[in-house]
Structure I
């Protein structure tokens, strides 16, 4: 099945300066000294299309007047096209602020055309643009439905032909030059234009108009130049105000992440490390950009997890100076892993979900406050029971290599104290909130002769409230040769 999705950006000239998630400015965009686009606030002030600069300033003196920037618009289209690559590798620029996507092979993956168009709409809102989305079996037909009025989505050719009938003839670029003549003969819609005699229409309007009609109705084919993603990803975005709080950068950062996801999907890659540079003001107060680095334990290519991590990191970031731009770079990428072959999901959550939870905790609390075990091959509990930051790599098999060969016959507590607590002696019994009763055989640990020698006898002791403790007796030899036992609390059982 061949299906085309067209994304038309009717307010690109304005939203290239002011994305839709920003407050509505009172702004007018001029092209050749005449208004070609305006914000809702300017329209309420009386600004209209075709009005001159003087008329705008007379009606609304506070209106911000900007010249149309074609290069800025093309950069915005490139950024949107990069983000849309996550849905299909066949994305191309088309006429008059329209992007075309061949999504016939992607419908099953994204759950059908309705869900796919819904995801594209959500991405357009996150990118800060207003998009009119249509779909049709032909590329030119999808373009005409997006540019025209009426119901913009159809999957079958007979339905497309019916819905093209009421589209205004002025939508077709080759017909605009002959608008006066077409109005004079009463031809105002595409359906009426198609019913005119072809030989006479070709002699009067040229071959180009017939070619556009044939392409829209599926009578001819069109060739397209697909967008090629670059070898490396580095995207930049200008912020339209001086941002002094880091959490206000999330919307702009989300736009860059969406672009990166399209690049990752097109290149079949996953990212393990991204770097966000925050560009500060230039001139006399210029300073090097601030850097925010996000490192992931497992490669990812999804936006929800990356945006969540970015939100947590920006919430903890303190800006040293106002920010006027962002640069996102994918510095460590690997080939995308194939999907899991497991038929039934783990009820406790997949390993990927667990890893994402740890990464969110790292972003929120700091990597130094989220620890993982780092066992050492040592019999002394306080040395063998080591902890390091979750970001520190642990070699596979290190835990098994660090365990003693006969560890299964020993019972260890779930909580070992960082520093043993000396115990009191009452009636020749160690005391901790109550007299402790020894309920196990001793386990002797003698080690550390090469550094700090230890000689201890460990026991499991029970208190009156049925709580079990791990205690040890340290054998200390006094100056007269006598052995003086001292008791310490070293761990607690769950």
Structure II
């Protein structure tokens, strides 16, 4: 998609298709492809299918965007870090895809100024960073093509100690020489970004079903014919028909490939647990901070100013394959906090300052580092069922590009429409501040239409995955009475839903 192209008038509608959870209707309809996995990769695959006039069915066993896609750092990174290893291919991919987000979702993606204090250690010296920032700007010359003026990224530069201290008062002054300043992008309303993309997908003709789990592959003479799936709410089983099935189940990708065909270790040979922590503290700066603890020169912590709060990440912990939903161990969290305090001696964080830990699984290298590349597997070329594909992705930012690469394999030579999301996708609807207690009752009343339009099955769908209301976890109990009138459930069902929600915020 070319973000520089002006949108046609028909692309700028002020209404969007709803996400209708009509399982029986979907079972009675033919589709061009079925995508299993409703995270950002599955949703982008459905988007790219729609751009090719292919009708997709998206199946998600839980709720949309509820696993790794929910637990990232809310950033849309360009490729600055890839310049250190001169990985220009990944650099250009990241810059292009960041531009796609900024151009298509200006109400949901913000310019993110970033500051890295420099202490003359290793490659993080002022002279080297100055050259790196110049190279970043030169190679990323088209980073703002088609982007609204307010969302354009300025050039980076090296700034002095006075600027650094003013911007970041708690900076460690010992041996401070300067700071690197550059600009990236962020999605503070990350739940809304994912759901608006999914609404756009449905606008292009796709059907999206949450709480529907693919159980078995339907085959006809060795070729894919569809999927047998179960409605996880009723237990009823349905057959969905399509000649193409794409496995985009993230941490469960290898497991599902084994079930539908056989084991392919390359899909998820090693697993890495990544986690970020939201602290009960105000942000340290108006800038996002890239901090390197003196005792960990190999690792940079990114301290995000998210809605004025301190959100920090990302820790990386290799985990065993058999552990599907691991959480960081207490010692991992203590190590994270210690490193943060080393980087900012005045910070004095403790476990009591933790608001929430966000964790997800991504592919890792044999050395325990985050994988550099996605894996797109055509099972038919490996002796498996013709029409079955598996996709194992890495970065949120490049999810659309990976989907595009996949569609080129699945539907080679297919004409691609150049479209923009409807204007409603950028209306800024259903945004809440971290301190939502100050929101007006009308703001909560407006959630009624969200519930009706976006397949909200459970209360926690609304609180955690349609809005950011649940980010302030200490106040969730206070939130519940304000939501009661939005649901027509009887008191017994309401109690069950409240218990289900509160169980998810209990310390583990």
_Among I, II, considering only FRET efficiency 1/(1 + (r/R0)^6) of positions 219 and 459 (r between Cβ atoms, R0 = 41 Å, to 0.05), which has the greatest calculated value?_
II
*For relative contact order in percent (Cα under 8 Å, 6 or more apart), which of I, II scores largest?*
II
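Out of I, II, which has the highest value for FRET efficiency 1/(1 + (r/R0)^6) of positions 139 and 379 (r between Cβ atoms, R0 = 41 Å, to 0.05)?
II
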_distance in nm of label points 7 Å out along Cα→Cβ at positions 371 and 467 - highest-scoring structure of I, II_ = II
*Comparing FRET efficiency 1/(1 + (r/R0)^6) of positions 27 and 83 (r between Cβ atoms, R0 = 35 Å, to 0.05) across structures I, II, which is largest?*
I
*Have a look at I, II and say which one yields 0.97 for Cα Rg over 2.2 N^0.38 Å, as calculated.*
II
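Out of I, II, which has the highest value for distance in nm of label points 7 Å out along Cα→Cβ at positions 19 and 331?
II
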_With distance in nm of label points 7 Å out along Cα→Cβ at positions 59 and 211 as the yardstick, tell me which of I, II scores highest._
I
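Quick check: 9.3 is what I get for distance in nm of label points 7 Å out along Cα→Cβ at positions 67 and 475, calculated from one of I, II. Which structure matches?
Going through each structure in turn, the value belongs to I.
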_Among I, II, considering only distance in nm of label points 7 Å out along Cα→Cβ at positions 35 and 427, which has the greatest calculated value?_
I
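Bear in mind that the values in this text are calculations on the coordinates, not laboratory data. Bear in mind that the values here come from a model prediction, so they are computed numbers and not experimental data. Cβ atoms are built from the backbone, for glycine too; each structure is taken alone.
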